[in-house]
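Visitor: Right after this note come the structures.
Bear in mind that the values in this text are calculations on the coordinates, not laboratory data. A quick note: this is a predicted structure, and the numbers were derived from the prediction, not measured. Cβ atoms are built from the backbone, for glycine too; each structure is taken alone.
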Structure P
Amino acid sequence: MTALCLVELDGGAPADASLRALTLARSLDGEVGAVVFGDAAPEEALADCGVSDAYVIERSAVEGYAPAAWARVLAGLIADTGATAVLAAGTDRGQEVLAHLGAITGLPMAANCVQIVPDGPGMHRVVRQRWAGLLLEDAILEAPAALVTVAADAVAGVSAALPPGGATRGPASIRVHLHKPELADADLRVRAAESPAAAGGMSLATARVVVGGGRGVGGPGGFAALEELADLLGGVVGVSRVVTSEGWRPHSQQVGQTGTKITPEVYLACGISGAIQHIAGCAGARHLIAINTDSGAPILARADYAVIGDLHQVVPALVAALRARREPDAGAAGSV
């Protein structure tokens, strides 16, 4: 086994960030094994990504998100498979689990990588982002197994996760292993009280649509309309640093250099001026749409589309339009 990749799930399917990590793992030109914590592996999706083996850790063995336990499982799989690299998405979970794995095994870890290349026995050359992607650093990892988290914007688009030429392996070609690890009570001492699955299966780092709110929202109560819009679009709410500083929303929702880096298909930024630290967190969005009353706001220079207007009028209008498209036209039906 050349590489193991921790695959996070989003509604039962591989999260977009994990697809990007699988793409980088496949660039090592060897067999790739996917490690999935859940009741089953999404075999077809993993096959499309060139995965040869899926290691399923059932919920009965590790219930919920327990970072030390997940790391202990990966440490055991390194020994069992002889993997020379372990990759994970550069999400909060990916970073935390691989940091634990490095502490358990003594192996070096490189975070937010955009490239990894074998460079001789026990050597890997990596390129990683520093200063929120403002510069790239070349480094050598000298170890039996390299631990790497993949920068959220290392691979452009989910389609890049498909094998070259668009060929698929087919679910039957994946070897599925039900792995039952041996864990100590200390490994399970810390667990998450809630998870993305409990919140609808999406996290800020993996969502396809993010509706962002900044100072222009006006206060905690102003986010109700943004939450409604995010729900209609199948997305999640993100915020700027000033919002968390004011205590309006939790830090876990912050987008930016000191928050979460996002790579959605659409980022709708409402009332956000666009400080460089925030731009560093949303630069990986495929489409950026800004709603702002200030035509000179810095974020407009980065936006693909802009609405110069009051978000308190624009967002409710968007919500009404989306609901009108989803609901039957009762008036038209009654006039027939």
Structure Q
Amino acid sequence: MKSYFRKEIDAIAGYVPGEQPKLANLIKLNTNENPYPPSPQVTEVLRNFDPDRLRRYPDPTADALRELFAASVGMKRENIIIGNGSDDLLTMIFRAFTSPELPVAIFDPTYSLYPVLAAMQGAKVIKIALDRENFSYPEDAVSRAGNANLLIITRPNAPTGNCASRELVRQICRDFDGIVLIDEAYSDFSLDNCADLAAEFDNVLVMRTFSKGSSMAGLRLGYAFGNENLINGLMKLKDSYNVDMLSQELAKANFVDRAYREKCVRQIVSDREKLATDLTALGFKVIPSSTNFLFAAPPDGDGEGCFAALREKAVIVRYFPGEITGRYLRITIGTPTENARLLEVLKERFAK
């Protein structure tokens, strides 16, 4: 059958989202969702929302949210853009800054959606390898990025969980002759962030999501901030009404309840450190994490085999094939009960 698609679309396999399995007694630790519900204020908004409002269009630029987010990072509303999840923002950013003539540079390994978005644009991907053993970042990242027009730093990184130092990130922002996107999807779980660099440098965008620390993966909401000229350019690429009315209201309610979010994050970080200790005691190699997950290699280095053994017991984690990543599992931090079940199954396999 004749294809009517662009050759770039025919050539790509497409992004594969994390599995959403339907198994009995499932322990789901594969997509880095928050194990705790969003703020109770979200329930109040749902309870009191007037459905008659839905016959009207939402605010196309979500200005009330922009004001909230801007205040939280010491910027102005004009420095903020809202997306239908971070992936919506990434689509805008790739459309704006990549093409067959404008490559993108990414670290490797990192978020597997980036190369797919580049392929949609017909853009070359320049991969900058992280250290094979500890996934540390090279000091010469800018020179390795070559002629890229966009360089993405996922901080903390996925799937590895570690962070590039702020000093290195600042150096990259200063020296790179292009756009630097700092993807901070997991920054709620980290000791620091790079929000100030978006104000300091005209070529820097910082992006965040409600899917991780804010417990709202099902809502699909993210935001990016940076120089007003960059935001104005991205606004040209945004769908007219890309964030629905109800999502805007729920996101506001959740965002202002900072105390609740921080309480949940503290619990996850505490459980992360406990799980890292327990996995290490079983012989796993655990990469130090600043996220809500762990990247851990089983004692035998057989990530795929361990993934399959866990799945047989209805414990689902994430496995990434590859020469290096194939030795590891990415394990979302669950509730203490879920983490205990994970360890129970692993002890059956690896305890001496």
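Visitor: Which of P, Q yields 0.25 for FRET efficiency 1/(1 + (r/R0)^6) of positions 144 and 192 (r between Cβ atoms, R0 = 25 Å, to 0.05), as computed?
Guide: P
Visitor: Suppose you compute helix-only ellipticity at 222 nm (-39500 (n - 2.57) for each DSSP H run of 4 or more, over all residues; to 500) for every structure in P, Q: which one lands on -8000?
Guide: This value belongs to structure P.
Visitor: Starting from the value 21.3, 76: which structure in P, Q was Rg and Dmax of the Cα atoms in Å calculated from?
Guide: Checking each candidate, the match is P.
Visitor: Any idea which of P, Q comes out highest on relative contact order in percent (Cα under 8 Å, 6 or more apart)?
Guide: Q
Visitor: Still on this structure, please answer the following. If distance in nm of label points 7 Å out along Cα→Cβ at positions 112 and 288 is computed to be 1.6, which of P, Q is the source?
Guide: P
Visitor: Let me ask something else about it. Given -0.49, -1.06, -1.45 as the derived value for log10 I(q)/I(0) by the Debye sum over Cα atoms at q = 0.10, 0.15, 0.20 Å⁻¹, for residues 64-223 alone, which of the supplied structures P, Q does it correspond to?
Guide: Of the options listed, only P reproduces it.
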